[in-house]
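Computed from the coordinates by the stated procedures, all read-outs in this text should not be read as laboratory data. Since the structure is predicted, the reported quantities are computational estimates derived from the model, not experimental observations. Cβ atoms are built from the backbone, for glycine too; each structure is taken alone.
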Structure I
Amino acid sequence: MTTLSRRHFFQGATMALSATRVMGANDKINLGIIGLGGRGSSHVGSYLTLPEAQITALCDVNQAARERNQVRLQKSSVAKASEYTDMRKLFEDKNVDAVSIATPNHWHALATIWACQAGKDVYCEKPASHNIYEAFRMVEEARKHKRMVQIGSQSRSTPNKIRAMELLKAGEIGQLYLAKGLCFKRRKSIGKTPPEPVPAGIDWDLFLGPAPMREFTRNRFAYNWHWFWDTGNGDIGNQGIHEMDICRWGLGDIGMPKTIVSTGGKFVYDDDQETPNTQMANFAYGPKEVMFEVRGLLTGPEGGQPVGTYPVGNLFYGSDGWMWVDGAGFQIYKGEKSEKTMDIQAARGGDGTAAHMKNFLAACRSRDYKSLTAEVEIGATSVMLVHMANISYRVGHQVTWDPAKKNFGNDAAANKLISREYRKPYVV
């Protein structure tokens, strides 16, 4: 792949800016929630706490998920929301100003692009895209249609992590040379589930969307879609994208690496999972380096964490010391004896999601995309590192990124994985 295709309009649909309403200064922002599984239900809960938001539409391919969240709205004394199975119908709804997307990864880019074309602002869960090509396309469409697009990297709205990054920028541990992301999240075997008839109330065609048509299995649905290349990106693109984004952020929002190499495998388990449960990745930037490690099996601690824990966080190394940062806070160690000089505990409650959404809603009013804490270009750049690591892992060798061509040079095997074959009419 040497150029990026401009083919992106889906067949038979007409969506325009007229699909939105004119808001008054004090009006609530009307939201449609797309994808109502575990994370989507959390979106509903977070928006219910924000007085500037009003949920007016619910969309999911699973009827039961729509019904559960409709009941939740009613219990919160919120008017019944419009219901949609197909997000394209929601995008035509003039009573929706913005959408919050919590679909599986393979839908993130296309849902965002369609929403932008329909004149809707977008909050899209991480990872921003399912592949590199989609990441570029999301930025293009957000700019073209002047849409606010926030990616769900809520660490950038979390106070203790903001403070940690400020200290790194100020030189608290000297000249930075290495950022390391850890995703030691315990993952047990998913077993094997056979093909079966699609359960009542589920639109399997819409669930798969841009992905190839497959027979329905329990493991390909619900949470375990993360572990199939058709729909997910493994744990480096699930939990790990948060830490990957923090690696870049701490190094000054560093851009694309020069070379990438990733190794690992799916070890121990004999099950349906396709993505690795153990993965190492190195990203070379010249004077700096990013390292990333995924361990889903039993493992020991790292980064000064106590025995028996599974660290998920970041290590930063500088000329004067090192820092550990995670959801609980951050610690700084300095000098030849690694003496602890700072230990900051995070405020209790929440993971920054509500604050991140509040920042998104404020940008919907100000129309200043630069005020977004995880604007689409930030999220797209971070997820490209995830995709580069997975590409290196899948082709079995180091890859070299060509920033001018936006590809891996003459590496045909790697270039093939920059995009995918889209199933019509779900074409990015």
Structure II
Amino acid sequence: MENNNKNPSAHKEIGFWRGWSIAVGCAIGSGVFMMPTLLAPYGMLGLAGWLIAGGGTLLVALSLSRLVRRIPKIGGPYAYVQAGLGSFAGFLIAWTYWIACIAAVSGIAIAFVGYLGVFVPQITDSRILSLLCALALVWSIVMLNVRSLESSSRFQLVSTLIKILPLLFMIILGFSFMEPANLPEVNPTDLHPAALLATVTTLVMWSFVGIETATVPADNMVEPEKTIPRVLVAAVLSILTIYLLVSMAVALLVPADELMNSTAPFALAASKVMGPAGAALITLGALVSTLGSLNANTLTAGNVALAAAKDNLLPEQFKRLSDSGTPQFAYIVSGLFISALLTLNYTKGLVAAFTFMAMLSTLSTLMAYAFCAVAEFYFLKSDQPGPERTRAIGLSIATFTYAFFAIYGAGWEIVFYSFMLILMGMPIYALVKK
């Protein structure tokens, strides 16, 4: 029996640690485990992207923290933009942020298959087998989320705690057996340093995208106006520290020319010190990590679509809930779109397909960040003048500037595809608008 009005579960199921696990679990996933391969061509300057993206993400976290205190409701970035800038802007962000989530799930599934190939090479040798494996994984996670929020959030907390262990292990390995001669040149490319930093910041931002997911299930969070800001700041600081240390550790173990062609760079780095046993251990950690990130993005995709449908910005069907109160229709439709993206892009090969999905998801999320900063300008107009308001204005300007800089780094091809996907949503808005 369907329930189109509200979740029958009256109690709040997400506290600080589960909220932290959603943010960290969504961000620490395929990104950090594939990033050594993507950054290898850019030399040491490429590693500076972690600092820029980390600083920018902290700005985003602080900006979202202010917004969630104003609007502690389901939907996250979509809810803030809709409240501040109106239904059309809200629809654009709901649509693009939903695209970001399904592109992220697609990219993460590809990364999972890449690491699974360490154990079963036949999978990565065949594009058909790779695709089938990715599809089976996606639909398993979709069904887990359809089943219940409790199962999904419990799985998220456990997988997040487990996924941090191999990263800590890699940090210890890298700095214990480091070979400084493996470090690449500062800038081995022909790019101007500013252009290179813009490009790597957008690439690296993929590994931070996801911290905002803690704002989305606000209806199921304990005291969201207090819990979510603490979750956001703690998540960014946790992630930045781990990323910086683990990236340097991998660079100290593996020469850049080897990293460029690897579909499992962490396993490659571990094998340099411990042989096949080390590669197997790190690979298991990477598989658990990508599962947690996959689950968090799937959870977010369903809740963003549900929030937009509640505001009559998506068709009524997206408000359909299962007996356990989960947005089952939104999950199923998300799964179908993810399957289509995977099928269309597997002809690119694992690394190329992953890079495309990562950039598309990152760009779509950066648009949500930029719109949130603009929405904060709207709210600030009615605030009392004073030092607090002045600081908030500066924060919003800095957040918008960072998002604009990172979008610029995505390149024209990804911007073009993102624009086309936005246009695809316009007929839907016309149909549902009242």
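Work out the source of -26000 here, i.e. which of I, II gives that when helix-only ellipticity at 222 nm (-39500 (n - 2.57) for each DSSP H run of 4 or more, over all residues; to 500) is computed. Checking each candidate, the match is II.
Set I, II, criterion volume of the Cα convex hull per residue in Å³: the highest-scoring structure is I.
Using FRET efficiency 1/(1 + (r/R0)^6) of positions 56 and 288 (r between Cβ atoms, R0 = 35 Å, to 0.05), single out the structure from I, II with the greatest value.
On the way: I: 0.15; II: 0.80.
Largest value of FRET efficiency 1/(1 + (r/R0)^6) of positions 56 and 288 (r between Cβ atoms, R0 = 35 Å, to 0.05): II.
Output the label of whichever structure in I, II has the greatest value of distance in nm of label points 7 Å out along Cα→Cβ at positions 336 and 376. Display every interim value, and only then the final one.
Values: I: 5.3; II: 3.8.
By distance in nm of label points 7 Å out along Cα→Cβ at positions 336 and 376, the leading structure of I, II is I.
Comparing relative contact order in percent (Cα under 8 Å, 6 or more apart) across structures I, II, the highest figure is found for II.
For FRET efficiency 1/(1 + (r/R0)^6) of positions 248 and 344 (r between Cβ atoms, R0 = 30 Å, to 0.05), the calculated result is 0.90, so let me know which of I, II that is.
On the way: I: 0.90; II: 0.25.
For FRET efficiency 1/(1 + (r/R0)^6) of positions 248 and 344 (r between Cβ atoms, R0 = 30 Å, to 0.05), the value 0.90 is produced by structure I.
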